[in-house]
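Got some structures for you, see below.
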Structure 1
Amino acid sequence: MKRGDLYRVYKGTSYDPKKFRVFVIVSRQVLIDSRFSTVISAPIYSSYDGLSTQVRVGIEEGLKHESSIHCDELISIPKTSLKHFVGSLSPEKIQLLDEALRIALGLS
């Protein structure tokens, strides 16, 4: 498990109408490798609104269609829920993700 990996997660009865959603891990690698039981993740939706806090992803990352990472909706997910690996972001996409996270969190 590493930063930039995409996993299909069962969401069950949460606020999300979909039972499954793909998430990308955004936590730093040191946390992922630690004994902490959760990682910070960003959801992936099929919609893209052109916001600076969204990153386009698609078939190259293992998805079925064009989608986008929404960095304004970060959540903590138990590592035990990350069972269904979908794919990984390229180094270029991780740079775009880093920039979108900086904007979403108001960091310089």
Structure 2
Amino acid sequence: MALIITVWDLPPAEQIEAYNKRSKSWVSTVLKQPGLKEFRAYRNPYRTTPEVMVHTEFDSLASCLKYIESEDYATINSEMQALGCTNLSVQLWGASPIVPEPLKPPGG
């Protein structure tokens, strides 16, 4: 298991409609990546920076790295910046050797 955590701030108001339309294509592209297990997107309810956070989980660190090194990933990041997204930050996380798979509470 490996996780990419990406955060950014939304574009200015005059670009938000174009951003919203284009983001559907970005999500579709991510969902086609080999090894993808789960994609989640969040908005900051306080509207402070960062405003958006995305978790992209892969089956392995190798799959995760392959995506980060792909043309799809580069294109998405370039388009986000061109539309006015700022403060883009990316973290890559590998599975813990102590808890390599998700745990759920008893009865959950």
Structure 3
Amino acid sequence: MAKPIELTDDNFESEVLSSDVPVLVDFWAEWCGPCKMVAPSVAELADEYEGKAKVGKLDVDSNQNVAAKYGIRSIPSLLIFKGGEVVDQIIGAVPKNQIQSKLETALS
């Protein structure tokens, strides 16, 4: 079973910006209740989209440079990257089908 990639300030460029497939990035923190609510959906999507898209999680407390670069002010924030650019975003705890719908759009 595929799991979300642990993203950091150090590997963000190679894993996300240089990726040849769309990447869903979950900006989260350990203390964030709503982040814990979307975590199972994010984990399921990592497994379901293995080989078609990447799914990663970035802890905003440990990796403030990337979080600041993308203006993350509230979490959970989910950004979808394609070709190194942000193509969509979701802010807040939302149902899995809403995240999946936006990911499907990025894949088409």
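FYI, it's all coordinate maths here, none of it is from the lab. All values derive from a computational prediction rather than experimental measurement. Cβ atoms are built from the backbone, for glycine too; each structure is taken alone.
To test your reading of the models, identify which of 1, 2, 3 gives 3.3 for distance in nm of label points 7 Å out along Cα→Cβ at positions 60 and 76 when calculated. Checking each candidate, the match is 1. When relative contact order in percent (Cα under 8 Å, 6 or more apart) is computed for each of 1, 2, 3, the one that comes out at 37 is 3.
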